[in-house]
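Novice: Each structure below appears as structure tokens.
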Structure P
Amino acid sequence: MAVISSPTYDPTTTATNLANAFVAPTKAILDKQTVQASAVGNGLSALRSALSSFQGALQGLASSSASVTATKATFSNSAIATATAKSSASAGSYSFYVEQVAAAGQTSYNVTTGVSAGGSMSIALQTGDPINVDLSTADSDHDGKLTAKELAAAINTSTDNKSRLVASTITVNNVQQLVLTSALTGKDNAVAAITTSGRGAPDQLTTDLGAATTLTAATNAVVWAGGKNGTKIEQASNTFNVIDGVAFTVNQPQGANDAAVTLTVGPDNASTAGNVQKFVDAYNTLLAAINKLTAAGDHTVVDSGDANGTPTATAEDAAFHNDAGVTNLRDRLASILRAATGGQSLISYGVIASKDGSLTLDSGRLNKAIAANPSGLDSLFGRAGIGVDSGVLGAMNKLTTSWTTAAGGFLTQRTTQNDKLQNDLTDRQATLKDQFTNAYKRYLTQFTALQQLQASMTSTSNMFTAMFSSDSSS
């Protein structure tokens, strides 16, 4: 009698393969959707970062207090004084004679070794509230005595000080001295007197602090507008703001026979070109980011090398390929670039768009256009910022704000939608995993039973074969 033969099944492997085949179509769809949703999420973050950086560049170029057109202020002798000018400063020439620069006062006090601890100290400045110092905790080494270093530490950490006075120590002829330096220049910020209280009398510290040595006299800056015989201007600071939109700082006094120095305020074409270049660079950076997010993938089919595999594309499309919203954003930015004001556009000032949409700057054309129409560039560019949006910068700022604002902006809306989609896909993946598990258990039960049946049938077949074989002893 012939032996019965049948396929041998491994229940675990067979159940796994069949369960995978059962969920494969749905899994392929969910995996692709999950990858796409993740790419969109990353793309939204990248787009938000790019737009925010672009907005920052726009507002830095021209806001309520700045404009693209730059103005410079220069002194005929920069060793005597230096100056800066806002774009709002009017062109002009001014004469100044620097008689004296402001200095911070500095005084020293011999502190007798081993003066007793305790009490308090009050440092009066020429103007302003006094600096009160608690000496009851100044004895840091707890030896019952105060040193110049402990006094300096107590002054520097006093809540009344507010960085108005810097205390330090020096040692001269083996005598330790307390040195007080005003943080600000000018007579009004100098130390006027020091008093102590709660220490009993007579007190050596009170005596020491009453004998001051002037190391550097506190002085005000003195400048004569219009030359030596002009108008005297005296103040505590070395920085003057006497011309609208211009600040200048005096560095050293002039000699008695020196001529006045000249301050010239006028256009700064180099800085203006630099500002326009900053806009060009910021725009190109944003455009490159958008182009990367909307790029088409490489769809050249490549064989997987697996006989049972599926040929795949070399690279997938970017997250926002053919995305109408992002494409519209790019197109509207380009449209704003072409806007004209007074018959002129940015191309009139040397900002030229290439075929790929990126910008370049022709500095020669820019300088010629500024010379012909000095105010035209600012009229075109305008300003960027809440309440001041105007011109090209303002229009771009409004457009990008509609995307980046947290309150209902396009990026916020799309991020919320994509987050919901990702959560839904996560739930569906979990459901699919349960389906795989259930199918696996069902197939495992079936093929385990089949394996057992095969074993039983094989055993029975072998028994009959043995019973009816020709050489049976029966």
Structure Q
Amino acid sequence: MGWESSLPLLLFLSSFAPGLVIFFLEEEAHTTRTVLNLFGALLKLALLAIMVPGLLEGRVYETRLPLLPEIDLVLRADSLSVLFIVLSASLWLVTTIYAIGYLEYSPNRSRFFGFFSLCVSSTMGIALAGNPLTFLIFYEMLTICTYPLVVHRGTPQAMHGGRVYLAYTLSGGVVLLIGVIGLHVLAGPVEFVDGGALDAVGARSPEALRWLFPFFMVGFGVKAALVPLHGWLPRAMVAPAPVSALLHAVAVVKAGAFGIVRVVYDLYGVNLAHELGLIDPLLIAAAITIIVGSLFALNQDDLKKRLAYSTVSQVSYIILGAATFGLFGAIGGLLHLVHQGVMKITLFFCAGNFAETLGIHKVSEMDGVGRRMPLTMAAFTVAALGMIGVPPTAGFISKWFLGAGSLQAENGWALGVLLTSSLLNAAYFLPILYRGWFKPQQGAWPEEHLYGRMETHWMLLFPPAITGAFVLLLGVLANMPFGLLRWVEFLILLEYRL
């Protein structure tokens, strides 16, 4: 195996190997654990820096290992996978810094950070999976590795949330397994290919492909929190703030959405999916989820649950883009894959800061918090405005393309869904901003001198400050050469074979 062909495997191992070592560390080995975590995160980014120039030249990096007769375990870095990997690796680094500060005095840190690293490794495997079976293996590995993180606190509430999470995600995994087996029986060994791999099968067995498609959508729709498969997500909010951030921005829900994108673009292909009549039902499911998630968020006083239902809504923007038959909609969906991750992780970092520093868990407790924690509240404000779609934030850019895509595809009702959703986003985010900045403080909060001149521990403050700045930068610099928009445009042209 040459150096270049081993790069995808090294990307996976850069977090997997440190995670295995961390399990065997004593709880007091704080420095060693921190070094291993940061080393793995930085190594992953360094490997990406090596690969990106080659990808821009059209090169594909692939590791292929024998798995079953005629089926390999394939790790392939292509343009779509690297988009997800760059998001995951970058946010893993800032989440690692945040988690170290958040869990500094907590028990079972070695167990937590071990599974934390394996969770990110699973996400890398999902992003790099070159065929459906490889995707399924890492998809289920992600379920197993995130369960201990959800139940980390060990409280009855945490254990109940973990059981619900397992019930949903394992059931989704079984449905996905049926789809993968059915596809193998129908078409033999199939790999993900730009523009879709099933053209010949579609011409031969269109009805069979129509029957298989719902198995993939339900299997991935559980983790993507499509309504009515979303019930696990609010209950999983019993997890510590770094886990909530990871679940919503990088790992579980994004893995489900990414799986749907892979099936639509690289398995069926957009054109074949459209010809088979599979796009419209997916579009309707995404639209329902966008509205229902926002309506549920309106009624939540618990801050993390409000953010959780916001995720239910916002992740389906990605699916809406994948199901919009047109270039602009597809660009908007893939942009939102990144933009939603950066915005949502900022919101959960800030929610964790409010809880850890001031004991604030509910929206009704946030009066005047902006004067006590101005930097945290500023980052929260930028990310919330991005979720609403206020220019010049990242959220405005992806919503603009999604709206343009709806018009391009002559789906005016989908544009109405986007506008309604933005109004609902404003209805559940703006009251938080009003309370935080303009209402008088209620009760007494801990003195500021506990953290010197800073409003909270620097390891809790630095990550949302960085990701909040990127919410703005991704919007302001969207049209720059070699920016994210250019990368996504290039990728979509490949998928549509233009």
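Coordinate-derived values only; no laboratory data. It should be emphasised that the depicted structure is a prediction, and the values quoted were computed from it without experimental measurement. Cβ atoms are built from the backbone, for glycine too; each structure is taken alone.
Novice: Which structure, out of P, Q, was FRET efficiency 1/(1 + (r/R0)^6) of positions 271 and 415 (r between Cβ atoms, R0 = 25 Å, to 0.05) calculated from, if the result is 0.65?
Specialist: Among P, Q, the structure yielding 0.65 for FRET efficiency 1/(1 + (r/R0)^6) of positions 271 and 415 (r between Cβ atoms, R0 = 25 Å, to 0.05) is Q.
Novice: For relative contact order in percent (Cα under 8 Å, 6 or more apart), find whichever of P, Q sits highest and give me its label.
Specialist: P
Novice: If distance in nm of label points 7 Å out along Cα→Cβ at positions 159 and 175 computes to 2.9, which of P, Q did it come from?
Specialist: So the calculation was done on Q.
Novice: Right, here's the next one. Quick check on the output: 8.4 is mean projected area of the Cα convex hull in nm², for residues 303-382 alone, derived from one of P, Q. Which one produced it?
Specialist: Going label by label, the one that fits is P.
Novice: Upon calculation of semi-axes √(5λ) of the Cα gyration tensor in Å, for residues 71-238 alone from the atomic coordinates, which of the structures P, Q produces 33, 19, 12?
Specialist: Derived from the structure labelled Q.
Novice: Upon calculation of helix-only ellipticity at 222 nm (-39500 (n - 2.57) for each DSSP H run of 4 or more, over all residues; to 500) from the atomic coordinates, which of the structures P, Q produces -14000?
Specialist: Source structure: P.
Novice: State the single structure among P, Q that was used to calculate FRET efficiency 1/(1 + (r/R0)^6) of positions 263 and 327 (r between Cβ atoms, R0 = 41 Å, to 0.05), giving 1.00.
Specialist: Derived from Q, not from the others.
Novice: Another question, if that's okay. When Cα Rg over 2.2 N^0.38 Å is computed for each of P, Q, which one produces 1.83?
Specialist: Label of the source structure: P.
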